[in-house]
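What follows draws every value from the coordinates through simple rules; no lab data is involved. Values in this document were obtained by computation on a predicted structure and should not be read as measured data. Cβ atoms are built from the backbone, for glycine too; each structure is taken alone.
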Structure 1
Amino acid sequence: MIIRRATLTDLPGLAKLLDQVLMVHYQGRPDLFKPHTRKYTDAQLREILADEERPVFVGVAEDAAPGEVLGYAFCVHEHYPDSPSLTPVHTLYIDDICVDEAARGQHVGSRIYAHVIDWARAQGYYNVTLNVWTCNPGAQKFYESLGMTPYKVCMEQIL
């Protein structure tokens, strides 16, 4: 598997995986997520891929056809230099990470995550963060197995 920055030729594969991850969230929280939708439109994906502050990494098979993606990590540079209470560290936030249903169990996710960690370290980031929905305990266990620990917890009370 090759892990690299995503390009416009990856759009079909990114769209397919965005559909898959949305359905995981919809199945866990149908009160919040709409079925058969995507987090980003094609136009938004094009903007993201052109934005240096939002690197997207993909895992592809060495013999993959254009547009075939095994997994991805959408990342966002976060920095709050003017905060009166937070130190001005550079954080790489993993906005979204997904492995194709057909490629799960093949260490695609752990290899993409390791690539993100290595890239962030080389770029001088202080930390890497992400959010995980409690309706997806398998994802939380996966992230913990990679060495992540809880950073903060978001609470809710449905009214």
Structure 2
Amino acid sequence: MTLTTPTSQIEAVPGTLPTLSGLHHLGLTVRDIDESERWYADVLGMVRVFVEAHPTGGGHTVVINRPDTFLFLGLDFHPQADLERFDERRTGLDHVALAVDSRSDLDAWARRLDALGVDHGPIHDQDQPVHAAMVVRDPDGIPVELFWSEV
């Protein structure tokens, strides 16, 4: 569906808006599911929860979680995928942003990534609103932004 009327001009639809309670999980199509699962485990401390076959088209998903969090990612293998490296300039996903609790956590992540020999960008601090972020790319080139904000 293409929205042609500005949302400010749309009249409210009668009735109650159905609930949304947050992001449940994010599914990422990957080129090598074993390599990706290993990277997310070694670098971000995520563990396998289960594997699920796709209902159509073959392939499967490895669902991973960061223990003691509500952070779930699905690493998806599609046999018909083009296996091209991720490019955020194509339509679709731009990046994944993961929250950290404090600004000092970003420094700790930078030290961890350095110790693991994992390339990452610098920490960028911003004033309005106060936040900071650092980007690391997974094996497929998907930008994983570690993000802290006062808001």
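Below is a table of values for the structure above.
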quantity: Source structure (of 1, 2) for log10 I(q)/I(0) by the Debye sum over Cα atoms at q = 0.21, 0.22, 0.28 Å⁻¹, for residues 58-129 alone, computed value -1.27, -1.29, -1.28; calculated: 2
quantity: Computed 18.3, 56 for Rg and Dmax of the Cα atoms in Å - originating structure among 1, 2; calculated: 2
quantity: For -10000 (helix-only ellipticity at 222 nm (-39500 (n - 2.57) for each DSSP H run of 4 or more, over all residues; to 500), calculated) the corresponding structure among 1, 2; calculated: 1
quantity: Of the structures 1, 2, the one that 0.70 was derived from, the read-out being FRET efficiency 1/(1 + (r/R0)^6) of positions 66 and 138 (r between Cβ atoms, R0 = 35 Å, to 0.05); calculated: 1
quantity: Parent structure of the calculated result 2.7, given that distance in nm of label points 7 Å out along Cα→Cβ at positions 42 and 74 is the read-out and 1, 2 the choices; calculated: 2
quantity: Ranking 1, 2 by distance in nm of label points 7 Å out along Cα→Cβ at positions 26 and 82, the structure that comes out highest; calculated: 1
quantity: Structure with the greatest value (metric mean count of other Cβ atoms within 10 Å over residues 18-25, set 1, 2); calculated: 1
